[in-house]
Structure formats: C-alpha cells, structure tokens
Structure P
Amino acid sequence: MKLKLLLTMLLLYGLLGCYFERKYEALTSSSSPRPLEGKRSGYTGDPPVNPDASIQARQLLAYLNELSGSYSGMLTGQHNWLGASSANIRDLVLPISEGKYPAISSFELGAIGGQDDAIVHNHRTEAIRAARAYWRAGGIPSFSWHQQFPLTANTWNNVWNDSNKDGFKTQEEFDRVVTPGTPEYAWMMAEYDKVAEYLKVLKKAGVPVLFRPYHEMNGYWFWWGKKENYAALWNMIYERLVEHHGLNNLLFVWNTHSPRKIDPDIDDYRLYYPGTVLPSGVIGGDGRVDVLTHNIYHGEFRQSHHDDLWLFGGGKPIGLSEVGGLPDMETMRRSQFRYAFSIAWGEKYWSEQNDEDRKRQYYSHSFAITRDEVKLPR
C-alpha cells in the first residue's frame, strides 16, 4: 500500500513538473507572445525616449508595442522617392491590392539626383503635404533621409559607395562630421535646421512620424557605415531635431541591415547601437531609440533575424524598414509576428524579387493590416 502511494505521488510530482516547465518555456520563448508589462500614463508598453513626445507619437508607439506583443497583425508599407511621393503606391501597390492602401507610406528627405535647392524645396514640401494627407486618410507616415556627405553635391555617389569594405569614408573623415567647430559639423547643423522646418509642419498638424536616419550603419556602403563612434552622429541629429527644434512628433527608428552569410563584411549590428548594451546582450535604457528594425532583401527572412532582434531590443517594438522580396504573410503570422510592420522598397526589387502571387498575398492575407484597418485616433 505504501509503495503504491509513493508511486502515485512521484507520478503526480512528475506531471506537475512537466506542466510548470512547459509554462515557463511558453512565457520566455521569443516565438510565443508574452503580455506587455503594465501601462504607463494610459499607454501600452514603454513610452517614447523623448519625455515630451506628443500624444500622437505616444499613441503610435503604443500601437507598435501592441503589434509586437501580440498576434494582431503586421502593418503593410511602401516607400516612395523624393519628387514622387505617391508614385510607388499608385503604380505598384494599387494595381495588385484591390484598391487597398498600405498602412505605412514611407517618404524621402534626401536629394540624390543633383537637384538645385529650389527643386529640393518643392519636392520636400510635396512630401510633407503627402504625409499629412496620408495621416488624415488613416495611414502612418515614415521618413528616411539619404543624406549626402557634408559639403558635397546632393548626388547618389556622395551618399553610397560599396567599393571599400571597411567603409565608404574613412574614420578620420567621419570624425570631422561629428566634431564641433569643423566646416563639416557646421554644414550638418545647417542641414538639420532646414529639414526641421519641414517636419515642424507635421508637428503643428499633429502628425507623428517614424523617423529613420542613418540606416544600415553596420554595412560598408553609406558614408556613416562601420564607424566606431556612430552613436555621436545619432545623438547629434536627435539633439538638434528634438531638443533644439522641439520636434516631439518624431519616433526614432534605428534600422540595421540584417546579417548575410554571403557577405561577411556586413558587421554585427549590435556593435553600433547608440546606447548601452548590457552584459546579457540586451540594450540598456539610455539609447535614444524607440523602434528597432532590419532591412531584408533577397527573401532572407530567417527566423534568427527576427528572434535575435526581438531579444536584443528587450521588448521594444521591432519591424522591417526595407524589404525587397515581400515577406510571406503566413510565415509572419505563424512565427515572425513580433515584426510590427514591413515596408516594401520598390523597383527594381518589386519586380525582380516578387512574383504576382507574392505581391497579392502581402495585401490580401488576414495578417496584413492595410490603411483602412489602422487603429489609431486622429
């Protein structure tokens, strides 16, 4: 009798142990959503790094936190170039989306075609008008800035050059950009002041912006790429736009290039986080970053890209700021649901890396969130 009772108790303890082990794994697994921890000031998740962020910016970040923390869906997105602020949506998206608009329209501030100052002004003004209209129509605006190297013409070859695997510009050249008192630094301040005037129009209209400066810093092709003091550049633009100009409608998106096995010259993105990285491998609380994202081309949506970025960010929302080949939305729903959004880049990638079925499923899948489905107050 005692032996039978002992065996029964051991069996019970074993079953309970298995139950609690599975429960622990479910709570700590990156592939299973965990509840967001509480609310601050009525908003879900961590607040913006800017303590004076506008209510619209706070609501947008709360929404992204909700999407990264649940199975709610992924915001669709499309980038548009300067001077053609709606062209990619009109020409690429609407013909295959049954009239549905992407949740995010991404706009450009960088002039890379050799335009004179008057044309750049007109194009940026157009982009701001389009962003405000997109917000009013229910969408979310995002802005990128392919900025030329200081004191050079606004052409693509002054932004990007992949011939030197150690970085487009030398460390010494970059140091002059972030050192007060140099001509390069003065030029940068003047450029920030120009761009701030455009973004203030959106601030006045109550429009929040996903702002993505100096992206793919772990690559070697941009002039800011692979620089040991990259954080100085990041903090420089944050301080000028937010603290000096009071652009409290901006959410800062830190955007890396995802690792590629066939290109070992792309550095570990964690080396360039503009803040503390704790011994645990998770970011600290001092970086001026609201959202962490990858860029992924050639359909390389590896599970490790998703899982590692989510763990590195310590619970901040994550996304995909550029994709060439569109993600398979069923894969996103099933195992990469932490990505709150993805943004298609456009041609040539739209045609070369996507067939018609891939394009259509991006907008028709139940996990896809289009502009008419965005849940944000206006």
Structure Q
Amino acid sequence: MTCRPHVFTAACLTAVSLLATPVVSQTDSPPASQAATPDTPQAQYALGMMYHTGDGALQNFATAATWFQAAAQQGYAPAQNRLGQYLFSGHGGHSDPKAGLTWLKAAAESGDVDFLFDFASALETAPAPLADSAAAAQIYAKAAEQGHLESTVSLGVLFQDGVGLPKDLTRARQLYEVAVAQNHARAQNNLGLLYVRGDGVAQDYEKAATLFSAAAEQGLKVAMTNLGVMYDNGYGVPVDAAHAAELYRQASGGSVAERDRANTEPLYDPRLTPPDTSEDGMQLMQRGAQAGDPIAQFQLAWVTLSQSDLSPDQKTTAATLMTAAAQAGLAPAMVNLAWLYARGDGVPQDYVLAQMWVIKAARSGHPGDSDLARFLTSQMTVDQVGEAQQRASISR
C-alpha cells in the first residue's frame, strides 16, 4: 500500500494521489439585491463563480451554491461539476456525497476530461459503500487516453497500489514517465518513489533524489519531505541535516509566525500621515486613543507593533487598540488584526477570527494579504471556513 503524506522515515516516502478540489455546499438564497435574476445557465454559473472566488463580490459560498444549483438543474455541465464538488466535499457543514457523485457523473457525461477526472477522483475517495476504485480506474484511463496528465498520474497510483485493478509497477512507471516528460510534479515524485524502493525498476537513489528535487522546486510539499528524507539519510545526496530540516519546514508550510518573520512590520494606512513618535506626539496619540479616536488607536497600535521584543502586556494592549480601530471600520487595522489572530499575538490564536477579518477587510475595499489568506485556507477545516464567512456576513 502506498504510504500517505506526513513525517517520513527512509522506509516510508510518499506517492501522491490527488483528490477532487475541496469546495463548499450551502443552500442560502441569493441576496435580495439580486433583483434581476440571470435567466441563462451560463450567466447563473458566472454569478456563482463570482461569489465562489470573491472576484467582484464578497466571497460567499452559500450564495455561490444557490447559483450553481440553478444552472446545474438546466443541464449546464460546468455548474453540475461545481455543484457536485460542493456536495461531495461538505464545506459549510453540509455533506451529501451521494448527491455529489450524481452531479459529478452528469457533468462527466459531457466528455470534458477535467470533469471525468473530478468524477473519478470522487469515486476513488468516496466513503463506503459509495467508493468504486475499479470504476475510477476506467474513467481515469478514458481521460488519460485524451492526454489528461492528472488522470494519467492518478491511474498510475492505482496501478502502483493495486487498488481497483491488479498491481502493475511496470504500468505505473510507464504512466508516470509520460507525465514526467511534461515536467509534471506529482509524477516526478511518484516515479522517484519507485526508484527509492526499487519497485519495478533498479533501485537508484541518485535518480530518485533528482526527481524529488524537480518536484520540490515546483512547490510539491510531499516531494520536499521525501527529498528531506534523502538528505537526512544520505541517499543519493550528501548527508545534510540542516537542509533536510529546512525542507521539512517548507513542506509543513511553517508556522504563520515563521512565514511572516521576514516582514514583521504591521500594515500602515497610506491615507494617514506618518505618526509623530516624539514624546509630545506619543502623549497626544495616547490621549486620543483613550478618548476613543480610531485613528489614534490605529496609529498607537501600529507604533507599538513596529517595535521588536514586545512584552505580552504590550502585545495585548496593541491588539486591543487595533481591535477598536478595526471595529470602527479601518481596513488596514482589520488586516493587522487578522495577522494578530493568526499568530496569537496579544489575542488567543484563532484562524476563524483571522479569516473573518480578512473577509471584512476585503468588503471594506482593501486588497488584503494574499499570503495570509492562502495560509489560513490551508490550515482551516471546511466548517471553520464556513463559520468565518458567516461571522463576516453578520458582524458589524
């Protein structure tokens, strides 16, 4: 059985499967402001995608799901596929894998290779008794024949593991090599694993390390971990514990504090003049903050957080001031507060509240922090994402 990702020893490096894209499933109605309802499935789907991505509207998965459903019921394959993913993945606490598979199958019947792949991925990973790896293998093969690389690699994983069809390491290698020829990271990692183990090929640590390195350079985290194992043990590369540790850190994504270490200065509001940090200026800011002036609260918090080696009390005071400024509507304060919640600086670490403030900052017209948004998304459960969106929609 192929090992699955996390911390690996030399005997347990990881081949990568690929699951269907995690999305959400909720059933709120479109906002009342949508008085003119789009009457074509294409327009309904486009509106759903706007809410799904947050491009042109405040991101709202519940509203997106409503528009996808409207378009899917009219037979529009892209909406059927997206709705199927929503239902299958269970974002927002609502999960119906059976209904999700039904919609994914309807989309796949259009023949689109991406939809074939999504349907096969869902069949492979569905809970019992819905899972059907044999059917998934057949669908992957159909898409792979049309040049779909993700399906090619996923079919290779099934051959490698002997799931849904007889184990065939030679066929797995051949499929991986097809995708490796096109610089496919997941295939590079999985082929590297065959060479590490000598499964269906002559064991070759140097070739494995080269493949892991190529995949790691493309950002594949499991390849970073596998390459770290190689450096930890001196397999095909010189022993280098420090480099191995760095690869492990990169693979884990690091803590949000580590990701922000290179740029610890809080965000300032460019509409404001720089704060006067003279003794008189600081006293004036403190009086304004105590009087409830949100600009003074923001500036005083910003000055405090810009310092190094803050005490816990200083962090708590700055977080309290930044919270007051954020609640008053200052978008840069919202972004700074999101970082404080993500790091647990001056407030308890809370990814839900961090994401809520990211969303509220976007609603206030601020572009936000894409690195923070990506980090939070990678760390939060589907229920937490839904809770953050709900809190942002009702919080004032």
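Out of P, Q, choose the structure whose coordinates give helix-only ellipticity at 222 nm (-39500 (n - 2.57) for each DSSP H run of 4 or more, over all residues; to 500) equal to -19000 when calculated. Provide the component values of the computation, followed by the final result.
Numbers: P: -11000; Q: -19000.
It traces back to Q.
Where is mean count of other Cβ atoms within 10 Å over residues 183-190 largest, in which of P, Q? Don't jump to the answer; show the numbers that get you there.
Details: P: 14.4; Q: 24.6.
Biggest value here belongs to Q.
Matching task: 1.02 is the computed value of Rg/Rh (Cα atoms, Kirkwood Rh). Pick the structure from P, Q. Don't jump to the answer; show the numbers that get you there.
Numbers: P: 1.02; Q: 1.05.
Only one of P, Q returns 1.02 for Rg/Rh (Cα atoms, Kirkwood Rh), namely P.
Using distance in nm of label points 7 Å out along Cα→Cβ at positions 151 and 191 as the calculated read-out, with 1.3 as its value, let me know the right label among P, Q.
Numbers: P: 1.3; Q: 2.1.
Only structure P yields this read-out.
Out of P, Q, which one gives 0.60 for FRET efficiency 1/(1 + (r/R0)^6) of positions 143 and 311 (r between Cβ atoms, R0 = 30 Å, to 0.05) as computed from the coordinates? Mind dumping the intermediate values first?
Working: P: 0.60; Q: 0.00.
Label of the source structure: P.
To which of P, Q does the computed value 23.1 (mean count of other Cβ atoms within 10 Å over residues 71-78) belong?
Details: P: 23.1; Q: 19.0.
The read-out was computed on structure P.
Once relative contact order in percent (Cα under 8 Å, 6 or more apart) is calculated for all of P, Q, which comes out largest?
On the way: P: 21; Q: 11.
Largest one: structure P.
Only the coordinates and a few stated rules stand behind these numbers; no lab work does. Nothing here was measured: the structure is a model prediction, and the numbers come from that model. Cβ atoms are built from the backbone, for glycine too; each structure is taken alone.
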